[in-house]
Structure 1
Amino acid sequence: MHQLTPANQAEEAGLGPALEDLRSARALVVDANPTSRSILRGILIDLGVKAEKVRQAGRYSEARSELEHHQYDIVLCDYHFQETTQTGADLVDELRLANLLPYTTVFIMVTSEASYGRVAEAAEFALDSYLLKPHNHNNLARRLAAARHRKMALSDIFQALQEEDYQLAANLCQARFDTRAEYWVYAARIGGELMLRLGRHDDARKLFEALDATKALPWARLGIARAQLDGGNVAPARRTLESLIVDNPSYADAYDVMGRALFQSGDFEQAFETYKKAVEVTPSSVSRLQKLGMLAFHMGKKEEAAKALQRAATLGGMSSMFDYQSLVLLALHHFEHKDGKELQKCVNQLMQAHQKAPRSTRLRRMYEVLNILSLMLQRQVAEVVRRVKNLPREFATPDFDMEAAGNVMSLLIRLSNSELELPDAEMWITRLAQRFCISKAMTDMFCMISSTNTRYQDLVREAYAHIMDIAGQTLARCKTGDVSGALQDLLRHAEQTSNIKLIDLTDMVLQRYRSHLTSPELEIRVLALRKKYGRLPPPAVEQPAKAGSAA
């Protein structure tokens, strides 16, 4: 077969500049077979990539590490890996879910006819192209040229993303969609994602609806559901997702969002089954195993939780995609089974993670909880009591979140079940509940956490009832005209509890009854409270935070 030069390839494809200069490009070739890696590397060099800028990886974990820690312009990845059941599609899925796959990277999957269907599915939402075996120089050149041409056509959008000007990037995507310019569908998808991130739920929904009407793409319908859910319209989101799953029963992303919708509705059993289905569809997904394991743990499905979390740790323990909250829950499991050896392994892993990120408040708190568990198993009671008494100092700090609260509550419950008397434990449980019981779903979650201690469970319910009473009394007093007095009392409770529901309510009352207030003092206090505690914190179990990040 006649072999084309890079310039002739670009000219033949009608994509001129796309392959004219690859000298500055960084490329990664991922293939378990050394001969295949060498062939693909040779083709890239022939196309103009400098030899020293082409790196190779033969194992799944090696490829994942490369893509976590380095940015590449071109990735050629084989679908199959010999040492693991994980595939190239799993790798793309992990990178995408962890936001580690830059829009500017050209990712091409190399596959055989046998796995074409799975790769075609992946191409629907994450790949730039795919290359069927047996591949040759010219086929790869055309695929690469077409993918790079798209990157060039959308360069203004990618430039805005690189500069973190997400509003501009979203507007550029919208403009390309409105004018049906080149690659308008691809741009619209990026725009919809950005609008969701920016809280422009209605704009995102309208964009995804327009896309869905054009091509009925599964990811467009999923975008509609996400916009509905993020906008607080849970019931319509569930209907959209139910329809999507019926039509696309292997669409793992749809199960992710459905699980979130069910979780927010307080339907934990259905959420668990939905996350379980997502894991069945993608059994090697670290993030989905963790979602399933975390929810299962707090629902009391301890053995299922341990199985999922341990598999997540095995598959992703050395990856930044692994959430160290999984280690906390595994440690709690080992404590209950009095398995000091396995508990210490969790302690050591967290210690190493904290040493690598010494400024991470999140990891420090996790490590302290595990240390206390280990000390208790060793019956060092005095040291346990001393350390536990230090924990409440952080209960009211802005970065102390639901995850941290759940971990402390889990710790206190296990210490109580181990017959350790802590006179202030009930007060601490009440403080945590009064801050973080912001909805019925969250209250039910904390009740599940405390299911083995009925007294603590009652304290959680009483705390939520107290918060709801304060909210109801405030609104009732405002209707009778006592706006200033109601706001004064509401602010006092909000400042005492740091409960975001009460903080939101102070803001709402202030905006609605501003004309009834004569003193600027109340507004100053409300703004200070809002600035200190910010937005509503996300549920700790429902979406694990990025590993090693500060809370």
Structure 2
Amino acid sequence: MMYEGCKKYIPFQPVSLPDRTWPDQILNKAPVWCSVDLRDGNQALVDPMNLEEKLLYFKTLVEIGFKEIEIGFPSSSETEYEICRTLIEKNLIPDDVTIQVLVQAREHLIRKTFEAIKGAKNVIVHFYNSTSTLQRKVVFKTDMQGVINIAVEGAKLVRRLTEEEIKRSGANIRYEYSPESFSGTEMDNAVKICEEVLDTLGATPEKKVILNLPNTVEMCTPNTHADQIEYFIRHLKGRDRAIISLHPHNDRGTGVAATELALMAGAERVEGTLFGNGERTGNVDIMNLAMNLYSQGVDPHLDFSNIRHIRDVYEKCTNMRVHDRHPYAGNLVFTAFSGSHQDAIKKGIDYMHTHESSYWEVPYLPIDPADVGREYEPIIRINSQSGKGGAAFVMQQSFGFDLPKAMHPEFGAAIKEACDAAGRELIPSEIFHIFRKEYLDLQAPYHLKSYKLYEERMSDDESDSDEETPSAVHFEGNIRFHHEDHPVSAIGNGPIDAFFKALEQVGIKNYRFVTYREHAIDAGADSKAVSYIQLQDPKGRDIFGVGVHPNISMASIKGIICAVNRAVLRNQKEAEE
């Protein structure tokens, strides 16, 4: 039984921090971001990036706004060495960007790394060794002092080679140390080894060292990780000599949460990747973290306004795919199928337009999709679960038809029936095809073949009032039904009244006008008017018609004949059933 198997796992032991302060903190500024896509992300790929792909990816990271980019592990292979040399020799690194190189705390690898970075203006030399209880026990078979000795010897060499390179070239070289597997290291031991490294590197408040605390394997809940970070910071001697950096992974699926809470606990810097690519379940997703800050009104200092382009580059270079439900970047994250969600989104967008709100206040959408280069059209998509407002939203956003609210159930029912018949989602063009068939192209059983409207204004002598002289409206037309043409003409006090009287001449009676609504479809002098007509048929049931014409009066007349045709066809269908 699987349930019995869980007993072989040792529960994580949290640090004791009853007076923790991080829960009261608020994230109100962005951390320093460091992309490790080209190193940690790349080493996790089935097919690692080639040189061309790495250069494209590096360029994209710079465009996003990363100022610190870990470009690889140049001492590990010729391919890794080559990317470092290419970036330096071809002057592809902007002056305000610092490249970071990773190396184990081993002498020959450190020397190879310093060969690779010659000529670079700004470099972070990131060295590490593993410190966790489990690694010491089963991999290195040494005690904590043995691990400290490795770190200190590595720090001595890194410092000496750095001072030599600065004297030779004037390069700006900074230090970074990681007690790898920090998440599985006893906190007091983690503090001790980092203090030894700070001392060895000669860290000062003016020349801080980056202490990177990797959640190499996510082993505990996010709150427990935040306790680890706050405990470490509290107990570190010379805290002002260090920049506390995070390097989270996502083994428990809580990498973003663990990072945010660790920042609340006092960390200042985050290493991660785009879309969370990395070993096993991945590194923390920097895009996700940055956009979370953005959604709270905090400038993340990274630009994801063209998320589709960034996603395309990522997918091209890594052969990985961004999931349709990936926060902010997935194809479906700004899409609603549920009827109640669709209705709320539509009302939210209508509210913002009406009130000219300066704040984003749309239910179910934490940010404006336009802020990441997304469009409104795909927000609401229509399937059998969609409600009456969803189809209306698509008609408004995609085609400019602002259907009256009372019309939503009628049109929504037609779309739902089509979805059920198709057994799938309907795309906007299919929805418009149904709308056109149901309303705009309906010319039977009554077809208005020709028509003419003109006003007859009363003379001032005929008017008993000093108010504006009233007018009579003449309608003349030809209505075809039962394969015959029927000329009609009538006079009314307005276009709609005149047309209703003309319809009575061919037996169309007992329809009651309820209301109408009109608006322009396109902006400009050549725009067309659309009129939505609501009638009650002779049985007292509501029916809608739609008319489109450059002249608003004719649009209303076309809407009336549409509503009459739909009412007659409805009655015929019910009689047949």
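Here, each number is a calculation from the coordinates, and none is a lab measurement. Remember, it's a predicted structure, so these values are computed and weren't measured experimentally. Cβ atoms are built from the backbone, for glycine too; each structure is taken alone.
Structure notes:
- Given -12000 for helix-only ellipticity at 222 nm (-39500 (n - 2.57) for each DSSP H run of 4 or more, over all residues; to 500), calculated: source structure among 1, 2: 2
- Test item: distance in nm of label points 7 Å out along Cα→Cβ at positions 105 and 281 calculated as 2.9, pick one of 1, 2: 2
- Looking at Cα Rg over 2.2 N^0.38 Å over structures 1, 2, structure 2 comes out largest.
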